[in-house]
1. Have a look at P, Q, R and say which one yields 5.5 for mean projected area of the Cα convex hull in nm², for residues 30-85 alone, as calculated.
2. Of structures P, Q, R, which gives -10500 when helix-only ellipticity at 222 nm (-39500 (n - 2.57) for each DSSP H run of 4 or more, over all residues; to 500) is computed from the coordinates?
3. When mean count of other Cβ atoms within 10 Å over residues 182-189 is calculated, the result is 18.8; to which of the structures P, Q, R does this value belong?
4. For the read-out Rg and Dmax of the Cα atoms in Å, for residues 102-277 alone, a value of 17.3, 52 was computed from one structure; give its label from P, Q, R.
5. Which one of P, Q, R has mean projected area of the Cα convex hull in nm², as calculated from the coordinates, equal to 15.4?
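What follows is calculated from the coordinates using simple rules that are stated; it is not laboratory data. Model, not experiment: these values are computed from the prediction. Cβ atoms are built from the backbone, for glycine too; each structure is taken alone.
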Structure P
Amino acid sequence: MRLEGIHHITCITADAPRNVDFYARLLGLRMVKKTVNQDDPTVYHLFYADEEGSAGADITFFEYPGARPGRAGAGMVHRVTWRVGSKDALEFWAERLGAEGVETERDGSRLRFGDPEGLELELAVTDVDDRPLRAEHPEIPEELRLQGFDGVRAYALEPDASRQFIEAGLGFTAIAPPEEWEARGDERGGRYAYDPAPVERGIGGAGTVHHVAWSSRMEDHEAWRARVARAGANPTPVIDRFYFRSIYFREPSGVLFEIATLGPGFTADEPLETLGEGLSLPPNYEPLREQLKDILTPLPNPRESWTRR
């Protein structure tokens, strides 16, 4: 029983329209689901991924309008890394981001930058056999597009405190001892690493990561909950999120983890061709639709101006 890499990464934004512009227009991801936070349906939950809405390419955002700027600290993920296919891709992205006033920093086969709210992002040239998870975009050649997640980096005060849980409890493999691991299943892998925590205390808010989710096959999900509990964490009951099922817990360094199922998926309530174009609500939230229209920030369809193929 192995986790199939990263399922999704959920972050916080204070400005959904600007968020859509950055991730869908500039980075070229597809907005595959426009829905609500199921723990607080008065706020958006936006999902950006590849063309098919695949686990492993899915960065998501809760929108809290006017939320204070956050700051990553101990027990928080501070960097999200996507894969790209070549150093030519890094050059393309440095130029594309720079033309929009986004500062970048090149470090060998990696390119670092921030989103408009300061979330630290990175593109990395990697050598893996995983299927590239790309989204269509008229301004970005296919071979230069983002290819899904490579991993995340978190801040920890005592990373050794998490080692036994991560390796024995979750089955991650140490790949760059002492503080970097990989969760690899039959089809995909994703990396998790620690950096020394800054002195300043972390502050949750806009531009920070809320949690990172790891992928489980549907038939293994209950077993993962039991295994996490045996390893010493305190997982929630299984929660049906309609598009997937979830359990949540904190690993010993404080980072909020989720284990989410590979399915049912985003086509559970709308066809692949029109993913993310309208407001999708799980059945138990459908009675709130008219009320939510007056609360949620109006958002454009990022692909409305495209000429469909």
Structure Q
Amino acid sequence: MIQLAIIGATASGKSDLAISIAKKIDAYILSIDSLSIYKEIDIVSAKPSHKELQDIKHFGIDFLHVNDYFSVDIFINLYKEVLQICKQKNKNLIIVGGTSFYLKSLTEGLSEIPKITQEQALHVKIKLKNLQDCYDFLYSLDHEYMKNISRNDSYRIEKALILHVGSGLTPAEYFRVNPPKPVIKNIDIFNIEVQKDILRERIFNRTKKMLDAGLINEVAYLEQKYTRAPHAMNAIGIVETLEYIDGFISKEEMLEKISLHTAQLAKRQQTFNRTQFDNVISAPLEKLEEIILSSLS
């Protein structure tokens, strides 16, 4: 069974490349995209079309509702399920998307979180009611670990507290005793190289297409159904559209802000992909398909 990953900045052409290769090597696709995983976030996430999703079986798309809880642990479990399906169906697997942190979590693994009793869970819930006091308590126990966590990061603060309550150790001590184990030990990773000016143009054009496709109506619908509380409602494309709906910016300013913020995201993605993986094969989009297929022959 062949497993490979295609990474790159948003709007670099990853999805089209993955679909083209999947057809040639009889593969399923697992999306690593932090927005496509949600149902009903279709235009903002620039999901593959319905036809593309029908032509090639995709996983990790339309997997959760907007107000569902999500963590990288859920994604890792999804990958394990998809891997078994591929083996049963005698299919290869292509992992593709812009949220490369998910791929890094697969290659490096995560430490298992200790199980806690109902009494301990209640204790954690009570402590978390005052997030700042909870943060200060954990910081006093393990300032080296907690200094890298924001005082408002409720998810990571809760995780650190569970580690301490469940094990009796500080978070740093727990991870030393329970190091992460890779979920994927060997996988070829291919990165799409793209010049900054070309990428900015592609991002702007894609944003205009999103607007023409009904971006404003989609965001208005999502807000009406889910409110602005879910984490996914803070995504680029949604936040700026809500500013327009609120009357704070014009449609032209909305378009410019989405394009700018997406370009800034793309720059962060490129830096992450360049620095966080070893032995990545990088090439321009027009050359990468041939490189990938040659590497498999």
Structure R
Amino acid sequence: MESFSLVIHGGAGAIHSPERYEESLRRVIEAGADLLDKGGSALDAVVHCVTMLEDNPLYNAGCGSVLNSEGAVLCDASIMDGRTLDAGAIAGVSGVKNPVLLARAVMEKSRHVFLIGEGAEHFARQYGISFESPQYFLTEASMRQLASAKQNQTTALDHSETEKKLGTVGAVARDKSGNLAAATSTGGIVNQLPGRVGDSALIGAGTLADNASCAISCTGVGEHFIRTSLAKTAALLIEYRGMDADDAAHEAIRYLRDKVHGLGGLIIVDRDGVCGRACSTPGMLTAAASNGEIHVQTV
């Protein structure tokens, strides 16, 4: 087997000034594709891509994360290895430069799947995960977003018609050995309550990878994806109903809308390397590399 597939996303919603995202999406997908083309693992590829997205303030993850109701940045992330079903997740962590690296450390260096808050931060320091000062995460844009949300007495979602910072980033991949992996990372939603956790940290809701079916990363209103276990729902469509990635993506989004009027999107690479994407929002930021071709889509 000499082929590989890779899809990344930078959030779903009403895409404002889509041209702002094209260069960064292309840079990330090219870097991930190069890693896979040289024989790198799906796991390494999704971590590499999500790390790059976390390091870009355009996206609501890592350094670009939004502020909660107390003006703090608290990040969530998860990762899953489709070959072994090993998984790692973290939620409510402060100061961690790259939450996806902490999620991977939980998967590989602990006997657990999910760590939260101070316990996750202590684990991060124990294993040398990089931290940054609060100023690294604090931007004028994020402070304006929080002030606006407080004035309107609401939360600002990553797909808001007026919110220009898109949320949740993620990546899914199938490497040349046929193994699958998925990773997702987010800063949550503007003005969310302290302690709120969305789908990005939850295996089966916002992230899933299983060599028997597919790799999935979701983005949107986390509560909707949690209530429908959407990542697992989409995977079952592939494993037991024989759908390919694109058909399963669209069917899963139809289910999301029908069940909870859900808003968001998802990306999939299936066990055969077919790539899929679908959303119930006006657009979604994605890029894909498959069969030697790269496609960037900002609508």
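1. P
2. Clearly, the read-out refers to R.
3. Values: P: 18.8; Q: 14.1; R: 32.9.
The correct label is P.
4. Details: P: 17.5, 49; Q: 21.0, 56; R: 17.3, 52.
Considering all the candidates, the number was obtained from R.
5. Numbers: P: 15.4; Q: 17.3; R: 13.5.
Comparing all candidates, it corresponds to P.
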